[in-house]
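Some structures are shown below for you to check.
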Structure P
Amino acid sequence: MKKALWVISFLLLFAHAGTLPAELRDETALDARTRDVAKTLRCTVCQNESIWDSKADLARQMREVVRERLAQGQSPEEIQAYFQSRYGDYILLEPTKSGMNWLLWTGPFVLLGVGGIILYLVLRRWVARTPAIRMEELQPLDEAHRKRIEEELKSFD
């Protein structure tokens with residue numbers, strides 16, 4: 001019985017290996033380089049996926065172009081430049097760090113810093129205006145107020 005279970009689990013394990021996508025089974029060096037370049041380019045149909053992750057026909061065609069150009073000996077930068085010349089900077093999943101794009105890269109951090117400084121100044125001014133309460137200045141509770149508080153607390157029970 002144990003032998004049969006081992007054989008069945010062994011067969012199921014290898015039967016599952018045949019269902020893996022071709023990208024995961026026999027990956028050559030060219031396939032790995034294609035994947036690396038394709039993950040940096042945006043699918044123009046899906047817009048939030050790389051051409052490697054996208055299932056669109058256009059993304060498949062773009063992957064083939066990347067593969068062909070890598071096979072011809074072009075560098076990843078040359079391939080990205082080719083797609084940029086056809087589609088503009090939008091095709092890159094990560095915008096270049098030059099020109100006005102520096103605003104995209106540094107803007108959030110600058111705004112966060114400025115907001116933090118403004119918050120600090122406002123809180124410091126607010127705390128400075130708030131008078132400190134000393135325990136000596138507090139007056140003891142008179143008997144009428146004490147009875148009223150006790151009655152209201154008993155009404156909650």
Structure Q
Amino acid sequence: MITQILEDALFAAIAAIGFAAISRPPRRAYLYCAAIAAIGHSTRFILMTPGIGLHIVAATFIASAIIGMLAVFLSPVARIPAETCFFPALLPMIPGVYAYKTFGGMAMCLLNSSEPAFGHYMYLFTSNGLTCLFILTAMVTGATLPVFIFKHISFRATRLQ
């Protein structure tokens with residue numbers, strides 16, 4: 001189990017560095033983005049294990065809130081805006097499989113004329129689509145709440161002390 005958690009954290013960190021590179025933050029930000037992504041993504045992984053068993057939406061909200069909190073509290077140390085840290089850290093949690101299955105279900109709805117098949121694919125379309133939507137909502141809400149709650153810390157990150 002520990003190797004799976006570490007593997008999850010490593011791949012999330014690598015993905016976050018890649019996503020951070022696209023927006024070209026200062027070099028000092030890469031380590032923070034990687035660490036925050038590793039902690040956040042592995043938190044979601046742990047929360048979804050059979051022992052705890054949280055649904056992906058709830059686990060994503062909690063992990064995103066942790067990402068937001070870490071970004072807010074580490075941004076003054078790194079002297080970069082919190083958003084520079086948490087945007088790349090959130091991107092590895094984008095629900096790509098659910099989005100793919102949503103559009104697959106939609107396409108199959110259009111291609112099937114029998115009512116039972118259409119009903120099945122409509123179920124897949126709506127189930128995956130709603131899951132994808134709620135995961136994205138949980139990510140945005142969880143990550144931005146700490147920025148607003150701790151705005152006195154968040155907004156002083158780039159100001160001279």
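Rule-based calculations on the coordinates, nothing more; no lab input. These figures come from a predicted structure and were not determined experimentally. Cβ atoms are built from the backbone, for glycine too; each structure is taken alone.
Identify which of structures P, Q gives the largest calculated value of FRET efficiency 1/(1 + (r/R0)^6) of positions 6 and 118 (r between Cβ atoms, R0 = 41 Å, to 0.05).
Q
Any idea which of P, Q comes out highest on distance in nm of label points 7 Å out along Cα→Cβ at positions 38 and 142?
By distance in nm of label points 7 Å out along Cα→Cβ at positions 38 and 142, the leading structure of P, Q is P.
Using log10 I(q)/I(0) by the Debye sum over Cα atoms at q = 0.09, 0.16, 0.18, 0.21 Å⁻¹ as the calculated read-out, with -0.63, -1.02, -1.08, -1.27 as its value, let me know the right label among P, Q.
P
To test your reading of the models, identify which of P, Q gives -20500 for helix-only ellipticity at 222 nm (-39500 (n - 2.57) for each DSSP H run of 4 or more, over all residues; to 500) when calculated.
P
Here relative contact order in percent (Cα under 8 Å, 6 or more apart) was calculated and came to 28; which of the structures P, Q was it taken from?
Among P, Q, the structure yielding 28 for relative contact order in percent (Cα under 8 Å, 6 or more apart) is Q.
Taking 12.6 as the value of mean count of other Cβ atoms within 10 Å over residues 70-77 derived from one of the structures shown (P, Q), identify that structure.
Only structure P yields this read-out.
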